[in-house]
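Just so it is clear, none of the values below were taken in a lab; they were calculated from the coordinates. Computed from a predicted structure; not experimentally measured. Cβ atoms are built from the backbone, for glycine too; each structure is taken alone.
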Structure 1
Amino acid sequence: MISIAVPANMETTLEHLKLSGRPVTFADRRDDGIVETTGDQVIRLRSYDIPLVVGFSANIGLCGSDMVAERQMQFVKRHEILSEYIYGRQFKSNQPTLDLVAPQNERIKTVREIEPGSIIATEYPNLTRSLLEDNDMKTDLFLDSQTTPDDLKEFITGCKDEGLVGMVIVHGRVPAVMHHLNGYGVYGVLVNESGKTLKDNNLKILERIHRITTQLIVDPDALKSEIAEEIEGLRKNLDETYIMRIKESEGPRQKERF
């Protein structure tokens, strides 16, 4: 018996398991369930927490590659990626992407034009920092240490004085945060699947950070244990189902939305 972590906000992963002959039942609105055909345990979590629990309380997980990449920058022990599938919250959709965005009326067109003292609202501080540093920018993270001001206005002023681009961690609703920080140079990092969020909030893409797949990640130690054969069986089922029942039904994908 193996334990599997899935994202609470991605029903596609549960549908993938079901199509693979592994339907999951959750009782009494709980987030811990069971695979009816195998007895495997399933836990629904925030995507952010799946890389954390795989190797601790779960053997394997289905998770967006954006969050896997973000969290692996924090961990010494890395997961092994067994497979990846090109779907997000919907099967029949464009491949999701993680994008750095700006208001449509902003004059800048590229990440290199972001000025010191600007703020980026992000749930991905590690990937965001990597992008900025690759473009020769120095960064600071709000509330990252005792030396960082705990007043956001002071933090922004300090970033401008020291020639830094500041990052503020937000968990969802990035466009709303950008709107309410209007008056400052503020940008955002968000997941873009349909383009609707950008259109509804008058945003444009400055830089594509990451093309997102759904990855099957595993604790490397589990592959050396007595459950290795069961893990391989799950991987095989998911791969075959993706090729035969999911991928073929999606039709041609658009390479770019904008």
Structure 2
Amino acid sequence: MHVYDSRYPRDPSAPLRPPDAPVEEYIALQQRLRLSRVVVVQPSTYGFDNRCTLDALLQFGESARAIIVADAAIADEELVRLNELGVRGVRFNRALATGASLDDLTRLAPRLATIGWHAQINVRAHQLIEHVELFRRLPCNIVIDHLGHVPQPEGLSHLAFAALRGLIDRGQCFVKLSGVYLESKIGGPSYEDVGAVGRALLRDAPERLLWGSDWPHPTETVKPDAVVLLQLLREWSSDGETIHRVLVDNPTELYRFPAVTTEYEKRIAL
């Protein structure tokens, strides 16, 4: 999810300028979703200025992790400081052609691997196909945003889905089940066309999937209900073990949340 706060200046080149979406509003949504953990992702709106995201991270406390935007010039000492705060990765948003470049990604990746971070990559389908070999060679874990933006109605038959599966099979790629409305031609509440992609991934690679609300849905004029979006996950897979893996086990591993050991902790970790 993202936090927006008008106390922080927008990047003049940012294409998305949504209204404020503060921490306290998301906490209210968390209670509706019955989720206890959160990953705050730096939005394109603030460019390389991570202050809003880091402030949100501190407000959420130990139950939160964050993904920042940085280029290859970031100092090792700063990476260590941010890691101690709970940052776990760097976002590369080439879908909007903002923030750090793919050259920055190539140069930063070895350092991300060393500190245990990942690269969160948001690319359009044609960019995923074009740069898939680059992504395959990266030494760090990667997270592909928004189901890889696999186009509809082609879906599973599109080359972007094949590229996505190839990255998953490499063993260091996670895919985020988020932003279902971005490529859907059917629309809500079912998003059945994108649902076919989600179902295939949940069936074949549940150990490589994450779920995200994409709150406050900055690309959308009519905002979807995040409760409905979470319910889609349960409609795409009725296997409780798979759902637990996506919502608890995988993020525990990737974002280094405290391990869930008891049955009580397993329940409240959601």
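Ranked by distance in nm of label points 7 Å out along Cα→Cβ at positions 177 and 241, structures 1, 2 are led by 1, which has the greatest value.
Out of 1, 2, choose the structure whose coordinates give P(r) over Cα pairs in 5 Å bins from 0, in percent equal to 1, 6, 12, 16, 16, 14, 12, 10, 7, 5, 2, 0, 0 when calculated. Answer by label: 1.
Source structure of the calculated read-out (helix-only ellipticity at 222 nm (-39500 (n - 2.57) for each DSSP H run of 4 or more, over all residues; to 500), -7500) within 1, 2: 1.
Largest in distance in nm of label points 7 Å out along Cα→Cβ at positions 9 and 185 among the labelled structures 1, 2 is structure 2.
Given a computed value of 124 for volume of the Cα convex hull per residue in Å³, for residues 17-152 alone, which structure among 1, 2 does it belong to? The structure behind it is 2. Determine which structure produced the value 38, 26, 24 for Cα extents along the principal axes in Å, for residues 129-216 alone, calculated from the coordinates; the candidates are 1, 2. Corresponding structure: 2. Looking at relative contact order in percent (Cα under 8 Å, 6 or more apart) over structures 1, 2, structure 1 comes out largest.
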